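Each structure below is given as structure tokens.
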Structure I
Amino acid sequence: MLPLIIVFCLGVLNFAAHRAVLDSNHPMLMQVPWFFQALGGRLSLIVEFVMLLGALVMVAAGSTGWALVYVFYSGLNTLSAWLIFTGRV
């Protein structure tokens with residue numbers, strides 16, 4: 001049960017970071033492929049949701065490996081958001 005809660009909480013944080021990056025209007029966002037810019041960036045949020053849903057389903061089925069993969073993915077998201085907001089990228 002604990003891995004499921006951890007993945008869910010990380011998913012909420014990923015959504016918050018993702019939305020904040022989209023709202024930042026960083027110049028790098030103009031370089032992403034057109035299909036991620038569709039619907040004002042909402043398509044990328046849908047992809048984020050599908051990834052979270054997939055991780056939750058796999059963790060609920062008992063695969064703690066997927067929880068570890070999602071923790072790693074969340075760490076990369078956090079690092080990326082930090083690099084964007086601190087102006088290092």
Structure II
Amino acid sequence: MENDVDKITLLDEDGKENTFEVVTKMDIEENEYVIVIPENAPEDSEAIILKIGKDENDDDILFTVEDDEEFRIVSEAYESLFSGDSE
């Protein structure tokens with residue numbers, strides 16, 4: 001995924017399009033992740049971690065992180081990246 005993407009549109013399980021603002025893209029342990037929040041969400045909305053993978057056509061696909069340890073590692077990296085921000 002390119003680093004200059006600021007919004008992405010994803011389909012939910014019902015086929016409805018949802019637009020998300022990209023907070024940041026991170027490379028951790030040879031994997032790529034994107035942190036997003038729903039577009040027009042309240043400022044205190046929780047960020048969503050999505051892992052970037054490739055499909056059989058080498059196109060980017062996004063999926064949720066199911067492994068607890070992997071989720072913890074990405075969450076900690078994200079929190080440390082933005083821990084200097086004041087509210």
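Read-outs: derived from the displayed coordinates by stated rules, not from any lab. Everything quoted here is computed from the prediction, not taken from an experiment. Cβ atoms are built from the backbone, for glycine too; each structure is taken alone.
Of the structures labelled I, II, which one yields 1.9 when distance in nm of label points 7 Å out along Cα→Cβ at positions 34 and 58 is computed from its coordinates?
Details: I: 3.2; II: 1.9.
Corresponding structure: II.
State the single structure among I, II that was used to calculate relative contact order in percent (Cα under 8 Å, 6 or more apart), giving 16.
Numbers: I: 46; II: 16.
Of the options listed, only II reproduces it.
Now a separate question. Could you figure out which one of I, II the value -25000 for helix-only ellipticity at 222 nm (-39500 (n - 2.57) for each DSSP H run of 4 or more, over all residues; to 500) was computed from?
Details: I: -25000; II: -5500.
This value belongs to structure I.
Quick check: 2.1 is what I get for distance in nm of label points 7 Å out along Cα→Cβ at positions 10 and 42, calculated from one of I, II. Which structure matches? Intermediate results must be reported in sequence, preceding the final value.
Numbers: I: 2.8; II: 2.1.
Source structure: II.
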